[in-house]
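No lab work stands behind these numbers, since they all come straight from the coordinates. None of the values given here were measured: they were computed from a predicted structure. Cβ atoms are built from the backbone, for glycine too; each structure is taken alone.
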Structure 1
Amino acid sequence: MSRSSPASAGARGLAWPGPLVAAAAVLIAVASCTPTSGASPLAPTPSVPAIPAPSGTISLYTSVTQNTVDAVVAAYEAAHPAVTVEVFRAPTGELAGRIAAELREGRIRGDILWLTDPLSIQAYAGQGLLRAWQPAEAADLDAAYRSETFWGTRLLNMVMIRGADVTPGPDSWKDLADPAYRDAVAIPDPGFAGSAFGALAYFALTDGYGLDFFRSLKANGAVQVKSPDEVTTGVAEGRFKVGMTLDNSARTALGKGSPIELIWPDSGAIAVYSPIAVVGTTENAPAAESFVDLVLSDAGQRAIAGTGWQPIRPDAGGPRPGGPQVAPDWATAFGRQETLLADYRAIFGG
């Protein structure tokens, strides 16, 4: 704080008594330190409270493959060591059964849902069961893979395979109804596998296919098995000539020496995005949201890519598509899940 000097006696021809000079000096000094209107320059700067690091326990309900879940959870716990992630993993149909049972008891007990397909998770969003918020990383996603309550994490590509000794193999989806493959085509169950549910939506709602596509498969003796992996195993073992499966399943089998060939349909593989969301009734929202942020971040996306899946962010590495990709009209499919599955069941049964 600076101090002001008293005026010179010679300035007005007056002599200031000593005590008055001292008093004036004090008054001037006080005035120079008195705040004017507005914020005081001497007032302490308000401190911004630190946001506490996530801690506690969160429960992840997922249908994602085990190795991918393990890789992402390991990356998350390394970044957030004060949080423990408990995982319940099951195929889409079984996980839906658990969630339905919990809802009958009052609420979903998981904090995070990381599912295989958007049809499955949108049903929960439609019931108002998911937390509405925006992850920090969501802005970097294609608009087709984000909503107010769930976000895409990876792409699952439904493709075809054939036995290595089956020639010629199919080129297009409609070739699966060729009499050359009568009673020797395997398809996965859309009520069990989320990726097959997505494929059902694509065929049922796309011109040139519709439910007639499934009727043609049934008429040709196509066999429904539970999962894409079962299709891959059945073709590798020679029980089927061709089938509908995931590119990840086929590549994994090829890496183990299975006698199959991956066929990328000339009209495009059916790309199904795998969404993640926070449950609305979570009791640990900070940790649950931080998990979603990690999955959508570069670190999480690279962990996904490292387990053989195509990450939703194209700059994160991983396997590249082997040809064109197509997708269901998700907006049209949302809200029609039960009808789609019922129509399919009328053809292939349950």
Structure 2
Amino acid sequence: MDCDKCGDEAVMHAAYSGLHLCNDHFCRSVETRVRRRVREDTLVPRSAAPDDPETWVVGLSGGKDSVVLTQVLHDTFEDDPRIELVALTIHEGIEGYRDESLEACEELTAGLDVRHEVVSYAEEFGVRMDDVVEDDPEGMAACAYCGVFRRDVLERYAEELGADKLLTGHNLDDEAQTALMNFFEGDVQQMASHYDASLGPFPEMDPYGEADDSATDVPADPTERPRRPQDHHVPRAKPLRDVPEKEVALYAHLRDLPAHITECPHAEEAYRGEVQELLLGMEERHPGTRHSVVAGYEKLASLASSAFGAAEPAEYGECANCGAPTGRDVCRKCDLLDALEAA
């Protein structure tokens, strides 16, 4: 088939749009969607300036999603002195897996001349995921432990690196799966928190860095409603969330990016896997399903946020052990570390 834009040989067909695209036009479409999301989510505030730039920490795992996000952001802001990119990689301690992806991270950041920081669970917590899986004192899936530890490290080091925003490589499939899981669980509270944590656009800021109060008014289109600030966490964003997973992988391949495309050997999220299979089947029979799910979910999540106000616990404070922000006396990370130590 020929490209619908220029007539050259097409490298992909997007069933949800009907378009056939060549190498150049496909790559351009991915970059356009990321840049549009950056613009629509107001990631670059009016207060950003060359003498007071924004620092964006990108969670770089070495997988296709984070590698593509880092590459596109670098290409977009390489000559923009208002934005400084820092890549943060977490070494979980998974033999034969993370070492290879770390090499991909180092190759990418060296080629782009992007600052790259590496943190390990072994240094931070005195544990390795291989050992955690073997001990498993809580009888949980490996991803449950790893998710808690990863969030803690990302948050703490984003703050240490002076991040204004923490960016992650979640793609369209990831967000559609999360949306359906929250729907199926009836967790409206989580929808509200999800919106304010990483989905809604950032409030407009005036040149002095103060939020524009008028931006908090609920607009006719609820997807335009800004998120509520979360003072206890570095604000997060997901600029890749409009791009399907397979298109992210194709982009990485066509641009010959050093992505480590291998699934973690400990990955066993059974519930998410079921939702993933359901969505893939629906998408095959009804192209555009993922886009519709995410678009509708973001509107409902925005309304939930308006109703619940993100419902942050009034007693939100610090963990008695480590000082991390938590609504409990002891944070979940410390609970798990105590359980592992006692095992």
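Which structure, out of 1, 2, was helix-only ellipticity at 222 nm (-39500 (n - 2.57) for each DSSP H run of 4 or more, over all residues; to 500) calculated from, if the result is -11000? Answer for the origin of the read-out: 1.
Looking at structures 1, 2, which one was Kirkwood radius over Cα pairs in Å calculated from, given that it came out as 21.3? Walk me through the numbers before you get to the answer.
Numbers: 1: 23.5; 2: 21.3.
Derived from the structure labelled 2.
Here distance in nm of label points 7 Å out along Cα→Cβ at positions 116 and 316 is compared for structures 1, 2. The highest value is that of 2. Which of 1, 2 yields 0.95 for FRET efficiency 1/(1 + (r/R0)^6) of positions 100 and 196 (r between Cβ atoms, R0 = 30 Å, to 0.05), as computed? The read-out was computed on structure 1.
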